[in-house]
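S.K.: Heads up, there are several structures right after this.
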Structure I
């Protein structure tokens, strides 16, 4: 059982940072505290000094301290403060149209549990940000990144399922590729992806949801 009084509510890992309270703590306890992925990122940043994206880690003990299934407001506020630290280190701004900070949310546990952990990539995108970035040769990349966010957020956060309990985003993607004669996702063009984004957003509306246009929500 972790003694949470020894540890902070959140941790910010970046190249060269040191965490004094982790000195002398066993690998097993750190993995229990940070989760397997979190421990690996801690090693890369703080021990091996490897260049990789900065990390805000929310220790695992918070999973047992929720209010109505949600993180407490104080913890949410602290995470947003950590996000500001990420902005300073990265030189990017969360929600900025021209230089947005995009983050990924990854669940983790002490032991690897394939198929049980969720991931949401590209958090920070909005319609306006994608419209500003999706120009020229990079248009396909940005639109594909956005449609992946729409799909993951709809599945993991909103838990949208169709009348048969299936994933409507996957079904729509499969039907769309057949319609366009695309064998793989890579065969879809930037214009195709713009159309697919509209169809994904229509799924949200159909099942009573809206994709938030304020990244902090």
Structure II
């Protein structure tokens, strides 16, 4: 049974397009080269053309520069953040694209949640400063030297704690800020529309299948 399963797995793999196997092979070579120079604390092959590596905060600018200048990852895709409140960490992910081989790598960096500060990489790709502004407003991350960091990004006049942190109480804020309007009622849509469209017509039609 195990032999038959392995045969099926091999067949499915061999039937993949050449680009699938090529990307897997190129990604493996890339990771091998990176591990020779950097301490990768974690590695995950998400798809044949997408992988994630986790590196120390201090090494992240160096490895991102290396990927851009020596490995062909010339296109910056996005910068995202996840709040791992259980570990008291924020996870930044810099997603880079290699246009020649058409695969991507995400460089993940864990920073202290209580003192969220990360070096600004806006001089590597100009559009990064826009992402850094957003993450500063949403998570409170400081990127020293990043342009217009203190300006409002989406939320004008926001004075609460960063709204994307998981311990921000959305319900409490909504109840405190957007109190219910007095006199509002809920109506059955069918009955309400019939009364509005035909105000002088007696109600004869059933409004409920159980009536």
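Read-outs throughout are calculated quantities, based only on the coordinates presented, and are distinct from any laboratory measurement. Computed from a predicted model, the values in this text were never measured in an experiment. Cβ atoms are built from the backbone, for glycine too; each structure is taken alone.
S.K.: I have 52, 23, 22 for Cα extents along the principal axes in Å, for residues 90-177 alone, calculated from one of the structures I, II. Which structure is it?
M.R.: II
S.K.: Sticking with this structure for a sec: One of I, II was used to compute distance in nm of label points 7 Å out along Cα→Cβ at positions 26 and 146, and the answer was 3.0. Which one was it?
M.R.: II
S.K.: Ranked on mean count of other Cβ atoms within 10 Å over residues 66-73, which label among I, II comes first with the largest value?
M.R.: II
S.K.: If you work out distance in nm of label points 7 Å out along Cα→Cβ at positions 50 and 186 for I, II, which one comes out largest?
M.R.: If we compare distance in nm of label points 7 Å out along Cα→Cβ at positions 50 and 186 over I, II, the biggest value is for II.
S.K.: Of the structures I, II, report the one carrying the highest value of relative contact order in percent (Cα under 8 Å, 6 or more apart).
M.R.: I
S.K.: Tell me which of I, II gives 7.1 when you compute distance in nm of label points 7 Å out along Cα→Cβ at positions 42 and 202.
M.R.: II
S.K.: Can I ask one more? From I, II, which structure was FRET efficiency 1/(1 + (r/R0)^6) of positions 106 and 138 (r between Cβ atoms, R0 = 25 Å, to 0.05) = 0.50 calculated on?
M.R.: Details: I: 0.50; II: 0.85.
Source structure for this number: I.
S.K.: For which of the structures I, II does the calculation of helix-only ellipticity at 222 nm (-39500 (n - 2.57) for each DSSP H run of 4 or more, over all residues; to 500) return -13500?
M.R.: Structure I accounts for this read-out.
S.K.: Still on this structure, please answer the following. The value 156 for volume of the Cα convex hull per residue in Å³ was derived from one model only; which of I, II is it?
M.R.: I
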